[in-house]
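Please treat every number below as a calculation from the coordinates, not as lab data. Because the structure is predicted, anything quoted here is derived from the model rather than measured. Cβ atoms are built from the backbone, for glycine too; each structure is taken alone.
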Structure 1
Amino acid sequence: MKSIVKSDLTAVILSGGQATRMNHQDKGLILFNNKPLISYVVDIIHQDVHTILVSANRNLDAYQKFGEVITDNLPGFQGPLVGILSALIKVKTKYLLVVPCDGPFINQSLVARLLENMQQPDVSICVATQGQKMHPTFSLISANLKDNLSKFLAQGNRKMGMWFKSNHAQEVDFSDQVDLFINLNSPEDFKTCFIQKLIK
């Protein structure tokens, strides 16, 4: 089995989307219970990784406090894979942990399980799943897939699931973590999650 330590890990927090369902507000900076959404993610992952990158395409100065900001190498908000490629080009570690900026209920089990599965021989991508549903923005990727992803994008492909499956991603089940994949994509999501938090 491979041995993976903290110095082998860089995280990228995906914050570069257009957030059309949030009236184009920058989701990572929206306050949830008086804290920016991205801060919930940073609080969980910072102790497990060597470096945190923030993939963003606007409000770059505001994101600096959460990590080293990187921007997409391709123009026009072309999707998460472009942000991941920018991170893979930047990283000096062996592995890249990918997480979204709008997941305030991320917990320690995410990193622990992805790492455990990545240590198996011949595994280069681990991706979180919940039953039959893949959650590719919660994943761990070997940095040596940089050229592979670059070619995939150069062919005009943008679907995360397609790229993960083409590289035989190891699926990691989180069906026991009901809240882990709750992301806040609309004003209604914020209201619902805030009410649920009050009830709990």
Structure 2
Amino acid sequence: MMLTPLRNFVRKFSRSEDGTIGVEAAITMPLLLVTFAMGFVLFDAVRSQAQSLKTAHVLADILSRETNHVTPIYFNSLWKVQQELNSATTNTEMRVTVARWNKDQNKYNVVWSKVKGSKAPLTDSSLASDVQKVLPTVADGRVVIAVESWVPHTPVLDVGIDPFIFHQVAAALPRFTTSQLCWNDNEDQGVATQVC
């Protein structure tokens, strides 16, 4: 007889559906919040990657329209444009390389390569191993402008993804000349100091 009320209570408790919404919410809310946070972080990373790629193409396009020499002041200005377009003020790096196709050697030869940041300028051998795979096939003697961009990305929320760097490469052909884009260490752009 004493067990009957206890048995009735257990039976009623096991059939009761009161409070299930609260229990379900307590279980699913953290999962939903983590999923939302990870989606937000991944979306932001994809947006940053697309922005860094667009920036590399913009810089390549700017250089492809250049008819004067590229000078150190001009190069610093390009780097500032890269930082502005990526909304980054520190740790961005940029390398611009002009390479000429040599049909007899069946490869690109570096005409000049300049860097902002810690990367090394490209040489013929490093161009062949790093960048040549993205350069277009062109006629003998034509030059190609390769712009490489390194932009650091730090996730906006800590969801277990470490900061990383986007490395983008964009190539362009000079628009108004087929054979050169010159570098000049002197701002007066004298012919004696140009590298074409």
Who wins on percent of Cα pairs over 13 Å apart, for residues 131-170 alone among 1, 2, i.e. which is largest? 2
Which of the displayed structures (1, 2) returns the greatest value of distance in nm of label points 7 Å out along Cα→Cβ at positions 43 and 139 on calculation? 2
Given a value of -9000 for helix-only ellipticity at 222 nm (-39500 (n - 2.57) for each DSSP H run of 4 or more, over all residues; to 500), calculated from one of 1, 2, which structure does it belong to? 1
Please compute FRET efficiency 1/(1 + (r/R0)^6) of positions 11 and 107 (r between Cβ atoms, R0 = 25 Å, to 0.05) for structures 1, 2 and give me the label with the greatest value. 1
Candidates 1, 2; P(r) over Cα pairs in 10 Å bins from 0, in percent computed = 9, 37, 39, 14, 1; producing structure is 1
Taking distance in nm of label points 7 Å out along Cα→Cβ at positions 27 and 115 from the coordinates of each of 1, 2, which one would give 5.6? 2
